[in-house]
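Please go over the structures that come below.
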Structure 1
Amino acid sequence: MGRSKRVYNLIMDLWPLYKVGLWTGNQPGMGALLKPVFSSKIHQVTIIPVNEPIQTGEQTALPYTLLTQLVEQASARFIMTECVCRSHENCQSYPVSLGCLFLGDGAAKIHPSLGRLASIEEAKVHVRQGMQMGLLPLIAHTVVDALALGIPYNRMLAVCFCCECCCAVQRGMHQGPPTLLRAVQPLPGLSVFVGDECVNCGECVEVCPTRAISLDHTRAMISKDCKVCGLCVNACPNGAISVIMDDEDNIMARFRARIKQYADIEVNGKH
């Protein structure tokens, strides 16, 4: 069994050190020293586009389909009582009570004082609630979660529903060192397209967590740092920005292959 709520809360009281680490990681000399702390070898995050902007097949939203497949394949599902980011940042915009969803054998070992084991249908409802609120789904596999919860690192995966105001990952992409930015990857096979409707208003620039958008003389430009989070799609007042994708089946296969590289969450460890 993992760590109790009391022990977990004591560990999470170190939360302010994360912000110090982001600042320190950008300083000359110190950045190289802290590089292993932010390395993609121990942190892997995939961003799922927010607010279901991609429709596939018979009007089934790709992000929701992808997340529910993970839920169905997982050997166990655990819903946390609260979101650690919103709790420690005293969020005023979204409910603290909508916590992360953990998947895999590691999820089954989370202490019951931190939440509850959930059925497939309960987990799907939780996913739907987070997306309907407009929260950004992140698929996270990070050693910090495993250590704080006291569960096996290679047998767990977190589905977080993050707000722009409190999310540690979004803050890290915006304020942290390049090493951390590289640990966050877009969903394979997706890209952002800017159409002729763009009027260079700059609304998309303001919401981009990776500063991947700039303005030229005609329209917004998307750089290679884009994580395809979809925030710019929702921010554009003219509908000029969209998320486009390759073949749906190919995206699903590539995403599943990526997950298998670092986390085994399926029943009996069978792929």
Structure 2
Amino acid sequence: MKTFKQHIKETVGQAGLDYELKVYNALNTANIKDFSIGDKPTAGFSNVGSGDIEASYLNKPLNIEIKASAKDQMGGGSFRYSYSTKTFEPAKEMDPEDLELLMSAAKEKSTDIDNYIEAARKIEPIEYHKNINGIPLKISIEGRSKLKTDGLHAKINRNIKTDTKFIIKHYNKKNVYYMQVGRAGLFYMGKNPFNFPIPELTGEIQVEMRLGFGGGKGSFPTDPSTPARSAGLRLQGRLLTKGKSPFSLDNLKDVQQLFANL
């Protein structure tokens, strides 16, 4: 039986694929002259290729990245952090483009995480806390409360925001200059090689970092024992798109009109 989190993860992933297929079908049905749609989107990810749709028009590549909504998630997951090397590592394999985004944002929080770890090492029972060398970590319940009261926990649990220049630069390196966003339409990124009458992508990237403690009970073998809890680090990326385009690739009439105007 699936857990609630597994169900949500699968549902969100399927919704994204369903939207990609909606765009693919609209482009495929439009019957545009000198246009080749490329392969149908499938589940999963790959670090090869360019965009969710790798089409061509007038014998030139037309690669399109697709996001299901203006607040679309851009991947996320659990991360490990090493205090000694100051590096982050995903607990599981993830989409390379999402990983690049999350790692870039996470590095901005390394000092706050270090401060948390250094403070935790000085809390009794020191013989156990002094060995904390990153995240995941284990700390006494009293220690957790003190670090929270001192504001060190809140400094980690903050959103990191940057403008869309990061994602534009990333996609342009992959020869992707267009992004279709559900309910917002088609935008160009960086440059507009086909001169579509559409606006440039604007907005911001938000990475939500959370140091979360599990509900499982634990302890340190002191006399008497010291109640403790374990914590892990989770990062979630999100694209917050601004504005609206006059054309949307999920609409057959829009697709036909867009190419008719070229």
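Read-outs: derived from the displayed coordinates by stated rules, not from any lab. These numbers were taken from a predicted model, which means no experiment stands behind them. Cβ atoms are built from the backbone, for glycine too; each structure is taken alone.
Taking distance in nm of label points 7 Å out along Cα→Cβ at positions 66 and 162 as the criterion, the highest value among 1, 2 goes to 2. Looking at FRET efficiency 1/(1 + (r/R0)^6) of positions 170 and 218 (r between Cβ atoms, R0 = 35 Å, to 0.05) for structures 1, 2, the greatest value goes to 1. Rank structures 1, 2 by mean count of other Cβ atoms within 10 Å over residues 18-25 and report only the one at the top, that is, the highest. That would be structure 2. One of 1, 2 was used to compute Rg/Rh (Cα atoms, Kirkwood Rh), and the answer was 0.96. Which one was it? Among 1, 2, the structure yielding 0.96 for Rg/Rh (Cα atoms, Kirkwood Rh) is 1. Comparing distance in nm of label points 7 Å out along Cα→Cβ at positions 122 and 178 across structures 1, 2, the highest figure is found for 2.
Calculating FRET efficiency 1/(1 + (r/R0)^6) of positions 106 and 146 (r between Cβ atoms, R0 = 25 Å, to 0.05) for structures 1, 2 picks out 1 as the one with the greatest value.
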